[in-house]
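*Asks:* Structures incoming, each one as structure tokens.
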Structure I
Amino acid sequence: MRNMNKNISILCAATASLASCQGQVRQVRPNIVCIVAEDISPYLGCYGDAVAKTPNLDRLAQTAIRYTDMHTTVGVSSPSRFALITGMYPSAMGGNFMRNQSAPEYLPEGIEPYEVVLPEGIRAYTEYMREAGYYCTNNSKTDYQFSANVAHWDENSNEATWKNCPEGMPFLSIFNINTSHESRIWMGKDSLEILPEDIDMSRFPYLPDDSVIRRDLARMYTNIAIMDRETQTLLDELEASERAEHTIVIWYSDNGGPIPRGKRSIYNTGSNVPFMVRFPDGYRQGEVDNRLCLFMDIPATILSLAGIRPPEYMHGRAFLGPSTQPERDYIYGARDRFDEVIDKCGFIQDHHYQYIRNYMPEIAGYLNNSFRLSMPMMKRMIEMYEAGELSRQQSLWFKAPRPEEEFYDLRNDPYELNNLAGNPAYQKDMERLRDHYERWNGSVNVNWRRSEKEWREIHWPGGIQPAVDTPEVSETGNTLTLVCRTPGATICYKVNDTIPPTTDQIRPGRIGYSSIGENWLIYTRPIKNLKKGDRIKIVAVRSGYKTSEITTLTLQ
């Protein structure tokens, strides 16, 4: 085995990202590849699921650190991805409503589409990566609750890849696999690789044993098997390159599994996701890590692994790299609107218990979401509930009213089917979690109880999207200085649309080369060494704001 300490010191170096050596560029910081599979709970062989056919991910787990207690703050995409790009609780930032940029027909009456505006000083973590000299690509889902802009990524498309990264430059490259997405339950056309009779229904005590339900579960497992092979294709492409020996691989899902009581839930069936990190030198390979982690921790951890200190405003805590912080004692989350239906509840969890507060106890935990109703098993469960054919445990999700408080012993009741809120034997622990939940709600999450209409007004006053001012340009000889009067804005520029960048451009503060015609660099210092005739384009952006006008000038 390679010298462990030496390799980790290289991978997690907090020194300069790139250094010139005899005219050549050599890499110091590690590359990072993230592979994100949509809508998967830990239904993998390496997590003990005997039905799953995931040989490639099982092999990955043997060479990686496998985390068992990684959670999103709510089991759905857009708020999860808000946390993944900002390192912040979406409920604290007004980003917890599912897909606020949807067309009006997918929003409740009275809510018009809008974008979340990040408070001044809060940025996508990829901007810090790019300023530190990283080439950042996203293929290609964003869904951040605000539009991706030219400061976030060097490449952001279905063709985006680390392969376009200039030699010697470290990269962060994200790949999103949608084969396992909820919609593929009813849209999937591939032949079933896992048959309905193969399903172990004891894995799903909250679901009835029914032929329609078994078939949809077989489709889910088949989609996971296909996703497993697609993941391996991405890994094989990396391994075939010279980049692999400097690359950390991170694999995870964006929220819990696609079946009823999974996705959109704040039970573990919706929030708990599989998560693995593989180091190229085998660091901690095969280890199982049971620490409590949240999605906000992932951006902080990626920055830490890149040798970049996470900004202090982040709610996330790095759990790897030189900026590693102490493990959490508790994790928190909340749920709000899902498309056209609304709920309001929050939770806190430690290693043993989960406490849930329902602010709309008059409605059931099941929400009549039209998108999910496309799933045959969802329709079948409703039919069986209305016919009185579900067991007590299977009916709980549909019952209204529901308790204002729920409390579960996760060790003895992992599927959270036995509410202990009224059990005197658990009152001390319930009061402990309730107290910490109230503290979180009164500090970090203080604005959560606002309605979506109030949040929309905060983000877009008067219903109008704020716009970034056009940057001001000062020219002194062959140097340009740029200023934008909009607080929190990032200025980007490009010179002559040069492809590829010169060696001089491959350094912190000058990174922005893209193979798809973007070529925007993040402005961090005056632009020097320009030549007469150089054509410069300048623009300013801020998440949630309308992008400024583009200024184009030619150096005289």
Structure II
Amino acid sequence: MSKQLLSGNEAIAQGAWEAGVAVGAAYPGTPSTETLENLVRKPDVYCEWAPNEKVAFEVGLGAAIGGVRTLVTMKHVGVNVAADPFMSTANTGVNAGLVLLAADDPSCYSSQNEQDSRHYAAFGRVPCVEPSNSQEAYEMAQEAFEISEHFDTVVMLRETMRIAHTKTLVNVAGNRTEVEPRSYESHPEKFVMMPANAVRRTLAVNDREDELVDWAEETSLNRIEMRDTKVGIICAGALYVHVREAMPDASVLKLGVTWPLPPAKIRAFAQSVDACYVVEEANPYLESRVRAMGIELAAFPSGRLPRSGEITPAHIRAAFGLAEPAHLAAEQGLPPRPPAFCAGCPHRLVYVELRRIKAIVTGDIGCYTLGAVAPFRAVDSVIDMGASLSMAHGMELAGAGERTGRPVVGVIGDSTFAHSGITSLLGTVYNGGKGTLCILDNRTTAMTGTQGNPVNGVTLTDQAARVNPLDVPAGKQLDLVKLCEAMGVDEVQVVDAQDMLAIRRALKEATSHTDKLSVIIFKAPCRLIDRSRKPMPAITDCRRCGTCIQIGCPALGRDETGYAVIDPNQCIGCGQCAQACPFGCIAKEG
């Protein structure tokens, strides 16, 4: 055994590897991403980025039915994408162990919604285990494979952002259990989900549920910790740690298995305390189920816990009417740090020009979502991966552009286009849609940490080997132009995303007609993968008009007299400001 400081994601990767996992599949998404990025660096395991979470799960299911232990990882909204095969797998069962890591994001630190993936586990009636620190993440990652194979089911390993990214000490064995592949035999009655087979498999799931409830009553993953019997708290995951910090004397029922729940254990705990409470975040998943068992829960003495967002020890203490321990006051007067495009970001000028033409922009999920904030304020909607292209088609069908006199433009990134934009575009072409769609190809999946994707051709193995993302064999890259042409797009053009006038011309041309569908591929590498720098521009005879400031570059600002200035520590010499200046006051190279 050795003690290592690991995040929850690192611990899950270590635990899965020690459990003999042979295949890992995922689509990168915060807060789950680092799990596979750590697993791929270990020997005797194959890992890959899939185009989306549905594909990742299906790859994992195929590997598990084929006989090897498999880990599939995704964030909570990715579980929505994978829900179709997940729900059918809840019926079919598996062969070798299959574990789905679902990483939830209370407080929406990097997501478009809050969501509790445990509802999917309950919906599919598959076991859900939930660690409260990295040590448990490491241990549960191993035990989840045993549970999967014992009960012939996929197992959900659910974590939240606080577990995924917080580092705690872990006792690591470091020894991999070499698991022989299970034999594969054809069982169409089990794995071919036509109605007659599905009905029979549902009966098997009913029996499995009864066995799982009995197991949940006995497993050490659920434990009662008796202390002062005046207060008893039912909790799970990171909330267990917060409860212990906020209420160190309270008795606790710590649930490591959050589906199925152990009704007898819950009733026994509730009867052993004077007042029983449930502490959880985002929604009443546990509370509603405990109440459905006929168990009376007490109201918090001082109001209630927040109905959304992360729950902190301070929230818990406040709900119980306890004073906060003394601590240093928060620093006052710090300047705000709103999110912004990096200096030299290839998305910037596209949004400058979309703002110029006052387009109705249906946006998508990625760094380019920042086009919705100041100074651009150029994005009207962001819903889910791939929605931009479908919604632009819907906007056109509604006649929104004609009624407002504003062109409708869909904007999507390269990785998101591969994830779910292709079918959106196909739907538009198939139904004779017109208008303008933009693919922002910055050669990487930037928002989650510059992972590879089918458009740039960088695999997870390449990424782990530190292959230059800008130097990939052309045969591995998805040719966006050929794909769009093959799908039947009327007009496809590639434009340098760092050339303002070329962007302007392309958008003006594409939005000027109503009789065809145009796709513009704005192409230039993300600054996180192309770190090259050019000489800093020089500002001479500034007119103080502020036009350059409005491109939102973090390297640009004003001095106390209102003149534009360039921060040499941030400027990378991209020349965007020189292109934006209407008076030629900024020389491209100083």
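*Asks:* Work out distance in nm of label points 7 Å out along Cα→Cβ at positions 167 and 311 for each of structures I, II, then name the structure with the largest result.
*Replies:* Going through I, II one by one, distance in nm of label points 7 Å out along Cα→Cβ at positions 167 and 311 peaks for structure I.
*Asks:* A further question on this structure: With distance in nm of label points 7 Å out along Cα→Cβ at positions 263 and 383 derived from the coordinates and found to be 4.0, which of I, II does the value describe?
*Replies:* II
*Asks:* Between I, II, which one scores greatest on mean count of other Cβ atoms within 10 Å over residues 447-454?
*Replies:* The maximum falls on structure II.
*Asks:* Looking at FRET efficiency 1/(1 + (r/R0)^6) of positions 407 and 527 (r between Cβ atoms, R0 = 25 Å, to 0.05), point out which structure of I, II has the largest value.
*Replies:* II
*Asks:* Between structures I, II, where is distance in nm of label points 7 Å out along Cα→Cβ at positions 199 and 223 highest?
*Replies:* II
*Asks:* Which of the displayed structures (I, II) returns the greatest value of relative contact order in percent (Cα under 8 Å, 6 or more apart) on calculation?
*Replies:* The structure with the largest value is I.
*Asks:* Here's a follow-up. When distance in nm of label points 7 Å out along Cα→Cβ at positions 47 and 543 is compared over structures I, II, which one is greatest?
*Replies:* That would be structure II.
*Asks:* Same structure, new question: Given a value of 19.6 for mean count of other Cβ atoms within 10 Å over residues 391-398, point me to the structure among I, II it was derived from.
*Replies:* Answer for the origin of the read-out: II.
*Asks:* Could I ask something else about it? Output the label of whichever structure in I, II has the greatest value of mean count of other Cβ atoms within 10 Å over residues 39-46.
*Replies:* Greatest value across I, II: structure I.
*Asks:* State the single structure among I, II that was used to calculate helix-only ellipticity at 222 nm (-39500 (n - 2.57) for each DSSP H run of 4 or more, over all residues; to 500), giving -10000.
*Replies:* II
*Asks:* One of I, II was used to compute Cα extents along the principal axes in Å, and the result was 78, 64, 52. Which label is that?
*Replies:* Source structure: II.
Rule-based calculations on the coordinates, nothing more; no lab input. In this text, all values refer to a predicted model and were calculated from it rather than measured experimentally. Cβ atoms are built from the backbone, for glycine too; each structure is taken alone.
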